[in-house]
Structure 1
Amino acid sequence: MFQDKVVVITGGANGIGKCIAEEFRKNGALVEIIDCVEGDHYVGDIAEKVTLEDFAAQVIEKHGRVDVLVNNAPPGFRGIDKCSYEQFQRSMAIGITAPFYLAKLFAPRFAPGASIINISSSRDRMSQPQSESYTAAKGGVAALTHALAVSLAGKVRVNSVSPGWIDTAYTVYEGADAVQQPVGRVGNPMDIANMVLFLASDKAGFITGENICIDGGQTRLMIYHGDHGWTLEP
């Protein structure tokens with residue numbers, strides 16, 4: 001399906017990003033990864049402007065085009081009590097600025113039918129306490145998605161995926177952790193990779209500007225104290 005397509009993935013060395021990269025490779029894609037951990041890929045910090053410029057230049061020099069850009073690298077997870085100004089700014093740089101700037105750098109080189117998929121989070125619409133840096137970045141990239149979709153209309157389709165609870169170790173949960181999800185289980189990276197590949201394919205040719213939540217239905221579940229076994233201990 002993606003034979004010889006050039007696919008760029010940020011944060012593709014581990015977890016969801018690694019799974020996405022593996023699935024694209026299985027389908028014949030030429031995958032270029034940037035990640036801050038050591039490995040057989042471009043190693044660099046996407047919070048740095050010069051790193052993004054150098055990485056993009058190397059991809060363009062090597063391939064001459066980009067067919068798919070997956071902005072997956074996660075921002076830091078810190079809350080208002082302990083998150084410093086610098087840490088919050090870094091989360092914005094990773095979560096919002098880097099996806100924007102890579103889209104801008106690759107804009108002249110996106111191939112016909114190209115696609116951008118941003119990885120947001122179900123936290124773009126709900127929160128736990130002490131999660132401001134991560135949640136703000138994920139909400140920002142969800143909004144950036146529809147802005148880019150409009151600006152790049154006719155050239156690149158732009159969508160985002162918002163994962164819920166995804167266990168990157170493929171742990172099988174039982175009991176409350178499983179049954180609190182309407183589908184009865186916790187998610188795994190393949191649940192996200194399958195959607196990313198669909199959105200990047202011609203089958204999704206009429207989809208752009210969308211944010212698709214893949215969370216087992218958890219954000220649709222209404223919770224009230226004392227209802228169906230739910231309790232709150234203040």
Structure 2
Amino acid sequence: MARFWRYVDRKKAYEYFQRFWKTGRDGLSDCRTCERSYAVQMELLMGNRAAADEYAKPMEQGRMRFCPDTPHLYWLAYLEDALDRGDLKEAEKRANALYRKGNRDKSDLSYIGAILRCWAYTDPERALELFSKRLEWSIGLWDQKKVYDFDKGACILFRQLSKHQQAVHLELPHAFSLWREDGAYNTKDLTGWFREQAETISRRFDERNGSHCFGHDLAVALAKR
């Protein structure tokens with residue numbers, strides 16, 4: 001319930017999270033590090049940085065066993081929070097760490113999208129290289145949340161690049177809607193295309209959920225320059 005409501009009503013999501021945290025572990029519990037990662041995410045969602053740090057402490061100190069989904073989950077939470085606050089120093093540290101562990105297959109597209117968003121400001125050339133390698137993972141993917149995260153990061157990347165260069169030369173998949181045989185892509189065209197894709201997905205999610213969560217999320221990302 002907390003995971004559902006975080007896309008509709010943050011306060012209600014947090015109430016369900018608190019109920020979950022007070023409930024004893026049983027056969028349906030997730031692993032301990034994943035549950036702590038989710039706790040970090042929920043506290044950051046509510047702006048409770050001190051509480052998030054307290055939940056993260058045993059993981060940061062290496063005192064908990066990591067599973068295939070951690071520490072990626074709580075690193076992503078910290079990365080997105082830092083980006084939303086405009087703290088690029090912390091964001092870059094998290095993005096670099098996340099890149100080393102969260103770049104395995106298309107299930108990691110949300111991680112990659114956040115990394116692109118960070119590197120758009122701190123290391124655009126590296127971001128461009130990552131984008132060109134991972135674009136194909138997003139094409140035709142059924143998980144629209146992951147596609148949204150990737151498209152949001154790509155939009156920010158090309159918006160930043162468009163401030164200094166008119167075009168980029170990339171080898172992109174033929175299945176990409178804007179594919180060009182000569183590999184020359186206008187950065188403003190790419191910015192507009194990925195922004196439109198992200199806006200379309202965010203609008204569909206918000207219409208389904210009866211909220212403005214995704215629209216707000218995208219607006220915050222686009223407001224950071």
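Computed from the coordinates by the stated procedures, all read-outs in this text should not be read as laboratory data. Predicted model only: the values in this text are computed from it and were never measured. Cβ atoms are built from the backbone, for glycine too; each structure is taken alone.
For structures 1, 2, which has the highest computed value of volume of the Cα convex hull per residue in Å³, for residues 39-174 alone?
Top value of volume of the Cα convex hull per residue in Å³, for residues 39-174 alone, among 1, 2, belongs to structure 1.
Looking just at distance in nm of label points 7 Å out along Cα→Cβ at positions 103 and 135, which of the labels 1, 2 belongs to the structure with the highest value? It would help to have the intermediate numbers written out before the result.
On the way: 1: 2.4; 2: 1.8.
Of structures 1, 2, the maximum of distance in nm of label points 7 Å out along Cα→Cβ at positions 103 and 135 occurs in 1.
From 1, 2, which structure was helix-only ellipticity at 222 nm (-39500 (n - 2.57) for each DSSP H run of 4 or more, over all residues; to 500) = -10500 calculated on?
It must be structure 1, since only it matches.
Of the structures labelled 1, 2, which one yields 37, 27, 13 when Cα extents along the principal axes in Å, for residues 151-206 alone is computed from its coordinates?
Working: 1: 47, 17, 17; 2: 37, 27, 13.
Value 37, 27, 13 for Cα extents along the principal axes in Å, for residues 151-206 alone corresponds to 2 out of 1, 2.
Assign the value 0.25, calculated as FRET efficiency 1/(1 + (r/R0)^6) of positions 7 and 167 (r between Cβ atoms, R0 = 30 Å, to 0.05), to the correct structure from 1, 2.
On the way: 1: 0.80; 2: 0.25.
Answer by label: 2.
From which structure (1, 2) was FRET efficiency 1/(1 + (r/R0)^6) of positions 15 and 71 (r between Cβ atoms, R0 = 30 Å, to 0.05) calculated, if the value obtained is 1.00?
Details: 1: 1.00; 2: 0.70.
Of the options listed, only 1 reproduces it.
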